[in-house]
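In what follows, structures are represented as structure tokens.
Derivation of every value follows stated rules applied to the coordinates shown; laboratory data play no part. What you see is a predicted model, and the numbers here were worked out from it, not measured in a lab. Cβ atoms are built from the backbone, for glycine too; each structure is taken alone.
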Structure 1
Amino acid sequence: MSLTVRLPSPPQALSRVIQAASDPSVPLTVLSRIVASDPSLSVQLLRMVNSSMYRRGTRISTVERAVAILGNRSLRNLALCVAVQNCVRGGLGQFDLERFWEDSLRRAVAARLLAAKFPQHEIDPVEAFTFGLLQDLGVIALVQTYVDRSGDWARARGRTGQDRHREEAKIFGRAHDDVADELIAAWTLPPELAMPMRFHHHPARAPAEHRARCMLAGQAELLADVLTCDDKRPALGAARAGMGREAGLDADTVDALIGELATSVDEVAHDLGFRVGRQPTMEEILASANAGLVELNMSYEEVVRRLERALAETEVLSRQLAARNRELEQLSITDALTGLPNRRALSGRLSYELERAAKSGLPVAFAIGDLDRFKTVNDTHGHDFGDAVLRATARAMQGVAAEGELVARLGGEEFGVVLAGLDPERARARAEALRGAVGAIELPCPDGSHRRFTISVGLAWIVGPGTAPVDVDAVAAQLYKSADRALYEAKHQGRDRVCVAPAALPWAAAPARAA
């Protein structure tokens, strides 16, 4: 059923600027006169053009110089940013307009950061800021139309973007992207700004030439949600999983982006005159999301130190250590999508096993598995199905893992396995078992067909020297690189196979202490 909504409209003076600047044949002198005819608009545009987003040198003090430097397209984007802030002032019931603009600014700044980080997409960062600011404008239209339901939406504001999207459909009968076409027509928006508004929740449905923009808009919302959501844990998990899946970023890189976003929101808000509250720091976000995990890790490290000091080879202490390891392997699961331990958990376990090997002389093997042609899964069937494949892969690998083996998700479609105490032949046999388990997966696709999946595995190993000390961090890094090279060779040989590094790695001596 079609629903008529009340659309927010840009102020008349700004509407004239947007329409004129959208026509590349309109001379810059004409644009300057249109802007200068409204003193308030002139002040706002000069403030924005002198902000950190646009500034390219000395301060710009005249409308004529600002228009000459910007050109038609940048002036249109800048005028749209001003128009969005002025399209509605109140009368929205329990809807908190200032908090909505703060959330929109977070998405806009996140889109700008991502456009700058991925220049290969050829998306202008300022244009990304513009469609990030516009992409949830449909919420205003829905709230204006159903003011009596504004309180329901306010209660849903602190959830993740996907949850808010579902709640909007329940509250209003439509979500904000469902009214995007009407807004696009009313504001005469060009495709490069219109498509992210329409498809940021479903980038795969966008026209191919605009899909990268729509995907970037969706990624910007994932990052912004971490600052917006009341419960940081699911928001942070969704951001790490989504950015890992779609952009190949590991958790540390995603966390750094979120920290940069929080700082940038404060700076841009000051420059552009947005009223925003204090943004949470990354340290505060992690403290909220990982409550209890710090204490768990500290407890683990203390147990390890005590057991090593008390001769870990004794039967009683070995049982305690094994029980503690099993407990930690269950409690330290942090990968939001698959339920496996994450890269950090794997790194700690690998370092621990290498320390033991350096004293005992036992071997340690490390394997990296990467799903073959996984990008085609997302491109053909969508990311929801891709997530189902990753979860099925995790279950299959975990299902055949032997006691003491740690299977972790490294990010995207990549998995890591620590195989302690195994020589190369036995380690390869274990890697083949993992590969076979993945090869046995068969899932129904959204189009009704069934599909099987394969994984390529690279394996590297090292044999403990039986003496200490050694540089465990350097050895772990070498082991990872050697397994990654073996994985590359497995891909090169045709995929769906295990390739083993040609020789055991050497040990790196620990740095000498200063006298």
Structure 2
Amino acid sequence: MIRFKVNHKEVEVAGGAYLLPALQALGYDIPHLCYYEGLEHYTSCMLCLVKDARTGALIPSCSLRVEPEMDIITDDEEIFEARKTGLELLLSDHVGDCEAPCTKACPAHMNIPLMNRLLQNGKADEALEVVMKDIALPGVLGRICSAPCEKICRRKDIDEPVSICLLKRYAADSGLYEPSLPEQVEPALQGRKVAIIGSGPAGLAAAYHTQLRGVQCTIFDKAPVAGGQLQAIDEAILPKEVLDREISFIEKTGVRFRMGEAIDKDAFLRLKESYNAVVIATGPLEEPLREWGLETYKQGIQANRSTYETNLPGVFAIGAVLKPMRMAVKSVGHGKEASYCLLQYLKDEEVKGEPGIFNSRFGRILPEEVQEFLKESNDHHRVEPIYGLSEGLKLEEVLEEAARCIHCDCRKIDTCKLRIYADAYRADQKRFGGAERKAVKKVIENGAALYEPEKCVKCGICVRLTEKHRETYGMAFIGRGFDIEIGTPFHETLSTGLDDIAEEVVRACPTGALALRSPDPPDRRL
């Protein structure tokens, strides 16, 4: 055993260990991209820098063996800035979106490309599960949404945007989904309850997302039936059975409805006393509500734009009661975002809303990139429902239209280490960026893997893994200096290069450069 110091504390590890895994075993979180357990070290990313306390030198911990009497600092301002600079240099050469523009444009931030991939492969149930993670009323919005996501769809740079709303509507009408309620509620949320005034899209969404975390929600509304202004939409556009079905689904999560119960000032004060939090989602502001002690202005209630908190502690306001709002999807988005704020408030945490994370963006598709993106798509024009909008897309139309998605998102949106570290270190992607960016490339064959070289950080993990498994061709460094790339030698295909270990190499890749093309093999259960 070897004794040494970490952050001025005596520690002990086995002899012969490298510093990075030794620090990890001791509980220190050291960022890294090029280190992979079981492979020879390859110092390239320079994110695992630590400091020799005796000399002040910054050293890569992945390539240094532990020695007796070492004195190591794992984090200080200088180390932070060095790691941040390393990330910014890597990001300056990175071309790719984390979240697709359609997801960013959706007020509920739904993972639209994943829904499209699932529908393309015949996974209606799984597609609906993706939708319901973010949108409480998918069948309703699939019929009435003004589709801000389609207005920014990158397929529009090629011909016409993907029919996202109609695809979402198909998933809602054809898929089966049961909500996953927590088996055990977080201790801080046990016994907590929320009153929601208003049963329109904002109130329904807030109740749905909050109830799924085990917090009892009760919706109050003076109307005899839930739905708010949705009930006034022409049935030819929004059939009552669709609205009733989705409200019934929300009720099945455990949300309680007290319809025909008007809330005046006195009733509001009683709710404040009886419930742990109150959400006002009454639709356009009515004059009597101005007497409830809330700060208001001409158009609605004054509330924090990020947290929806009003001037009254524990009282939140969402939807059209804040200001006139025509898009139901915005109200649904408010409800989802407010649920994060409610949960933070109920747990006595800082109320700051839905967590955000670093998001890389590369701009418009260049002419030379069109064929690259069409490798994952088809060259068909937008599918218009053969039986008209009122009937929506049919099975074969769904398969064809979903396949038009060009998948400009990252397949590893939740696990990409480059993204996670860029967020943690507040990295600026443009700090070292030039005026022009590299063109996107997609390497795809018949295998399961997708390789996007412009997302690669040259960590060499795939090269070392294929060497370890003695693949005939494997992955290799090609070229020299700044022009070096990773690929398959001798012009072999990606599927040949990876052969039997594609999934392992994909999992090991620390970014979205290597990914599996589809979340599941296709079937035709639509």
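Determine which structure produced the value 11.8 for mean count of other Cβ atoms within 10 Å over residues 234-241, calculated from the coordinates; the candidates are 1, 2. Matching structure: 2.
When P(r) over Cα pairs in 20 Å bins from 0, in percent is computed for each of 1, 2, the one that comes out at 20, 45, 27, 8, 0 is 1. A value of 11 for relative contact order in percent (Cα under 8 Å, 6 or more apart), calculated from one of 1, 2, originates in structure 1.
Looking across 1, 2, the calculation of helix-only ellipticity at 222 nm (-39500 (n - 2.57) for each DSSP H run of 4 or more, over all residues; to 500) that yields -9000 traces back to 2.
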